[in-house]
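A.B. asks: Structures for review follow.
What follows draws every value from the coordinates through simple rules; no lab data is involved. Just so it is clear, the model here is predicted, and its values are computed rather than measured. Cβ atoms are built from the backbone, for glycine too; each structure is taken alone.
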Structure 1
Amino acid sequence: MQSSIQIFSVEEYLKLEQNSEIRHEYICGQIFAMSGGSKEHNTITLNIASRLRSHLRGGSCSVFMADMKVNIQLTSQNKNIFYYPDVIVTCDSDDLDRFCLHYPCLIIEVLSPSTETTDRREKLVNYRTLESLQEYVLVSQDEIKVEVYSKDSQGNWSLTILGQDNKLHLNSISLTLTMTEIYEDVIKI
């Protein structure tokens, strides 16, 4: 039995999303519902976002959690993508849209079993096309492990894997987080 795949325009997606009770990501015309996260996932996300918010308060950067979309326009392929990262920071004064960011400098995803493959492959590839992005961070919720993809001044990306004895240095916003701060109330260190 065949069923057709419905393709939505960006405008249709954005209109539907404003009235939806659940969040959907948009990938080149197709819409995908997002699953909910665990207590651990939410606690880690909140730990990170609250420390970033405290650090950035009063400055030119803004931090957002979960309900803010990031738009990626792959102009060479004429494709549009909208993701909902767990934590996003923008320092760009042109990021004025109320529901979507276009120029993030930092994106953090807390890994879940249902999204880990997408976060590691598809999102990694697509996020790195954002010229403004300086760091993409993956945080495990099951063990003390943080993966940092960083872009240097020549535009080359490198990966650093951090464990219990390391600190997370976020150069994009000049902040260092300890593993204790990231995993507070989730994993005892």
Structure 2
Amino acid sequence: MALTHSTMLELGTTVPDFQLPDVVSGEMIGPGRFAGQKGLLVMFICRHCPYVVHVQEELSRVGRDYAGQLLGVVAISSNDADNYPDDHPDRLRAMARELEFTFPYCYDESQSVARAFTAACTPDFFLFDKTRKLVYRGQLDDSRPGNGKPVTGKDLRAAIDAVLAEQPVSQDQRPSAGCNIKWK
């Protein structure tokens, strides 16, 4: 497990445009789908990364807990599925069903979306406000595999709660940490 940290894209950056297929429905998903929402959470995850496996139940809970609120949520896997077959869209579909994701889970085969976001690791989180400006990029919480800290999602949840309340998000943000994105 080589530890990679997120790049901490500059706050205020506009959400990059994309259109990616949802591995479950086949529907094309992009930021426009979430028009009218107070926020948009984009999560770069995958199936095989031990850091994602460590937090995957919390990711599912985040989707359920904020369902019905004005928050768009989308997960994206950008890993090279040829060399990492667990991250093939069929396996991602199984993951989404097993974890009962309430949000689209998209596959970025060209890896262009990960590059546009400067995503570096899995998991990597990007939260945009209602104007689609980046207000949070950082860790889910302090928990990592083997460190004994509980998975709570406290850092990301605090940012989401601020966005939904239309309040400023704390500038004290720590980078996410996980496996590097598996580039082609």
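A.B. asks: Can you say which of 1, 2 returns 24.1 when mean count of other Cβ atoms within 10 Å over residues 38-45 is computed?
C.D. replies: The value was obtained from structure 2.
A.B. asks: Still on this structure, I have one more. Of the structures labelled 1, 2, one was used to calculate distance in nm of label points 7 Å out along Cα→Cβ at positions 62 and 150, giving 1.8. Name it.
C.D. replies: The read-out was computed on structure 2.
A.B. asks: On to the next question. Match the computed value 22, 19, 16 of semi-axes √(5λ) of the Cα gyration tensor in Å to one of the structures 1, 2, and report its label.
C.D. replies: Computed on structure 2.
A.B. asks: In addition: A value of 11.5 was derived for mean count of other Cβ atoms within 10 Å over residues 14-21; which structure in 1, 2 was it taken from?
C.D. replies: Value 11.5 for mean count of other Cβ atoms within 10 Å over residues 14-21 corresponds to 1 out of 1, 2.
A.B. asks: Of the structures labelled 1, 2, which one yields 34 when relative contact order in percent (Cα under 8 Å, 6 or more apart) is computed from its coordinates?
C.D. replies: Corresponding structure: 2.
A.B. asks: Here's something else I'd like to know. With mean count of other Cβ atoms within 10 Å over residues 54-61 coming out at 12.4, pick the structure among 1, 2 it was computed from. Could the numbers behind the result be given before it?
C.D. replies: Values: 1: 12.4; 2: 19.1.
Derived from the structure labelled 1.
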